[in-house]
1. With mean projected area of the Cα convex hull in nm² computed per structure, which member of 1, 2, 3 shows the largest figure?
2. For the read-out relative contact order in percent (Cα under 8 Å, 6 or more apart), a value of 21 was computed from one structure; give its label from 1, 2, 3.
3. I have 0.65 for FRET efficiency 1/(1 + (r/R0)^6) of positions 198 and 374 (r between Cβ atoms, R0 = 30 Å, to 0.05), calculated from one of the structures 1, 2, 3. Which structure is it?
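All of the numbers you see were taken from the coordinates with simple rules; none came from a lab. Note that the structure is predicted; figures quoted are calculated from it, not measured. Cβ atoms are built from the backbone, for glycine too; each structure is taken alone.
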Structure 1
Amino acid sequence: MAAEHPAYPVGLRLTGRHTVVLGGGQVAQRRLPALIAAGADITLISPSATPSVEAMADAGELTWHRRTYADGDLAEAWYALIATSDPTANAAASAEAERHRVWCVRSDDADAATAWTPATGHSEGVTVAVLTTEAKGRDPRRTAAIRDAVVEGLRDGTLVAPHHRTRTPGVALVGGGPGDPDLITVRGRRLLAEADVVIADRLGPRDLLSELPPHVEVIDAAKIPYGRFMAQEAINNALIEHAKQGKSVVRLKGGDPFVYGRGMEEVQALAEAGIPCTVVPGISSSISVPGAAGIPVTHRGVAHEFTVVSGHVAPDDERSLVDWPALARLRGTLVILMGVDKIGRIAETLTAHGKPADTPVALIQEGTTAAQRRVDATLATVAEAVHTHEVKPPAVIVIGAVAAMNPVHTD
């Protein structure tokens, strides 16, 4: 009998409860994992089964009776899935389920069933179940598409559904990627959407901040008052202060938190204060920006290694921890971050220790953003190129043969 009213949605708690599955084909193969995960006591009745279903039986996840359906099989069941290839057996089993008041799903005739299986998905402890409101005109593909859209939205943060009762205050150290807002990780975007406070770096993906709800407090890390503290200490104190107020705090950084991002300093400060901290890795600009400019940091037969170096301290500065003579001897790719204003002295040092002066150099400014531009030079000309083309930070500098490579275009 076709339903005249929409189905009533409900979640079945089947742990330890007898569940009968008739048929061991593809339908059972798709539905059984969820029943197993629900802890159901499953009896499979079918003369044959797919290899995957047979493996479930061999693993002890269900009891398999290798025969066809017989009247009485559903007498003690709480829930039944009818999915055999025999319409007569399906109808008989459905009638038995009705007599014994067993909720029953039929794969061959939804109108004759007493229950329907929704399209389900999971995200962070939440089960999303989408159900067509009536039997007539059911559209499983649309139902699945809605399910996928909701789950994806929850995962990537575009569908904002913040925790309230179960949320634990603390700090999430989120790597925002190289600049393009689409290049933040799914987890990072979701945590950003759930935040009460966001303390953001200048190089973080700024476009994401405009998507935040009005109640979210956004703090520019560069504008935190320092007082008697150094800049990093002031940022650490701000993170601790907001977290101790019971708020969910996101520290949004550019690139990856641990690649020249002082992320570990913040993690250590939070640990000393007893504040829980989650670290969400980000896509480092050291590989993503060259890639966006068409430069592979490694390539077969050209470069078998790449080295990432901070250029914020010049080679002749006593604070430098870099072995520049050793880098000059390497045959692979050298990627320099934060080195625009020091590139002249870096180039001189590398050539003084044996790096050929005609070694290709590429400078990529504002990589992965709409303002991205690339300037090509060599070690001999890079200092002049920076001045002539007015290259400004942030820019990633690539030194090595890969910087001269260009994609091969074919028609």
Structure 2
Amino acid sequence: MIASFANLSQWTLPPWLRVESSSVATFDRSYVLLALSMYMIGLIMVASSSMPIAERLFANPFHFIVRHMIYIGLSLCVAALALQIPMHQWHKYSGNLLLVGIALLVVVLVVGRNVNGATRWIGIGPITIQAAEPAKLFFFCYLSAYLVRRRDEVMENVKGFAKPLLVFGVLSGLLLMQPDLGTIIVMFVTTFGLLFLAGAKLWQFIAISAVGVTLLSMLAYFSPYRWARVTGFLDPWKDPFGSGYQLTQSLMAYGRGETFGQGLGNSVQKLEYLPEAHTDFVMAVLAEEFGFIGISVILLLSMTLVFKALLLGRKAVSQEKYFEGFFAYAIGIWFCFQAAVNIGASAGIVPTKGLTMPLISYGGSSMIIMTMALVILIRIDHEIRLQSIQATSRATGTHKGSKKKQSKVNKTKLIEGEND
């Protein structure tokens, strides 16, 4: 026992966690606190909302809870690995990562698992990978690197603006074959926002928004099940047992929650009245059990994370770390829009889309990739802080050297004066 304590006393923190003779932290701890808070809330809500369906499907009420805990563990392991990757490596291999994302979208169409009419998952033994999740992250990485290389071209002519849209078009075509319109919308909005922050001209945005809205409207109108979702969203009570069933049940959950909720575990809608209660509609169960206060806490956590990402992007760009800045902007926009769509869909504000609530909903691929995105923000913040600390140390060393040199000169002059 004594020997183990002796060995423990010799253990040191890894370099990225160390603060070298300074009170300045080398990374922002609040990202970790935000992530852990959302993990814990998500675990509690998945446990509360999934027990009835898990009992029916697997005769084990803890089936989804155990798997969700495993996903959290895997996310933390992936986070530990991703945290060691310098940002210049993400920049250097952004093109290769894009090819990996495209390859995953092709593979899922060939050997993917079909669930509820959609082919979005690649099965590898007991593990399933939703190909669209890493494809989103890799595309945003590529787009950030492209804007660094071609920023002047993007701001000056149509050619530079159109190239990333062509890549987006290829990814969209593959996603439509699954089909997965929700991911396309997330990628479109994030691309739109990132190009705006990179300095593209106003007329370019008017053109792309007009084309984008037209195409998305056509995709919805000419697809019967998508059009049923749109019309069901506009008036869910018109067909409460058909196209509007899921939304009406979700709205009932929000209504029962009122201000303070019914209490943890007291949701009625999770008793298989509300489909997908532990995935896409976990926020409806949270609203029923914790009310307006519970939803406000989630919104506050999400908004804090988004604002921190956007401020980090601005800080990186101001220090001429453009790739890191654009990547942070992309992650912030992505997180914000996906959270807004998930909560908005469950509250009847936007049409229902199959998008998870980041870091809260049940779903391994989404949680792991969102955790990687959060870790990238931590890494960007760490590198900026480390650069600042090193610059301060060099400046302090130079100042001390100058004072020492000046002191030596003054001493020499004093001796010469005495000799005279």
Structure 3
Amino acid sequence: MIKILHLSDIHMGSSFSHGRINPETGINSRLEDFIYTLSCCIDQAINTPVDLVLFGGDAFPDATPPPYVQEAFASQFRRLVDADIPTVLLVGNHDQHSQGNGGASLCIYRTLGVPKFIVGDQLDTHCIETQSGKIQVITLPWLTHSTLLTRPETEGLSVAEVNELLIERLQPALEGEIRRLDPDLPTVLLAHLMADRANLGAERFLAVGKGFTIPVSLLIRPEWEYVALGHVHKHQNLNPNNDPPIVYPGSIERVDFSEEKEQKGYVLVEVEKDTVHWEFHPVPARDFCTIEVDVTEREDPQAVILNAIQKRAIQDAVVRLIYKLRSEQLDLIETGALQGALQTAHSFTIRPELVSQLARPRLPELAVNRSLNPLDALQAYLDNREDLRDISEAMLEAAHSLLNS
């Protein structure tokens, strides 16, 4: 049996807004969280030991991460080189330039000739020699319209029509790789994609306007024993019949509050020809905690909010406190006391929401002395506009699309 560790969507260098600077290291605490959970995965790979590591893409938030973030990522994967464990790094949508060409953040590993490291930046088949025998890995990186189609071919077509045309181009390309396979060796498809049956999380916004959706039926083939996916941050198996398993391991650390209730981790796989066994393993990701309180009908709103905080396990968690109140109750809330009650949290935000339409809500996160990126600012604004709730999701998607264009 060949043992494989399958992980994906590290996004090292993201979620800094939920952290703080560690005075001892000068590093954002959220980067330290991501380094820690990645180290847990690498520890498992080395201690098992596994024969192969498959990374499903999205190493960083974008294709040009700061050098110190790249170094943190490389220092962990270097341990696999030292342990003589072959590794495949697949290119995801965040690893590409904004134009969708190349895997800028990962191609350095190929340029430097890192031993036993393969960068999957194109559809290709790799025969890998492991300690337990040979295995074939088909790499399918994140595909954009420009990858398979020219601009004239897509002019005048709807999004659905372009998606259909892309699938028509991808099918024979995959078939070509399948025909090259050695039928006596086990095979894994390693792909970074949005499958049509996937339950989505933060990535529904992170990839707006890019790539396309691939039907799960295209991934169910008898020629491969396991389908290792990346891109969707929620762990799931899209083919419960396991013929073959089609598995998203999910991200290894929470990116934002949309992933608050999701377990984070990696997958251990044992595979040989016509046989596969896989198991999800959680990692100790940082807890996120949302406390929502409606005090509009309460005589002592401050006490109610403080009591709600005391009932939750907020120690070392990333916390957001959301409370609804009437405009005439504003003077009954002492923000300093709320901040004091949240001091045991790793970090926190306080978001009051006014139910009255006669007064504008006081939003601490939008104060002039706060630094927010445009999307967080828009989210905070929409969260306090009841009259825009019906179109808030569409507005967020449009904003993501504009910022990523």
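1. Evaluating mean projected area of the Cα convex hull in nm² on every structure, the highest lands on 2.
2. Structure of origin is 2.
3. Attributed to the structure labelled 3.
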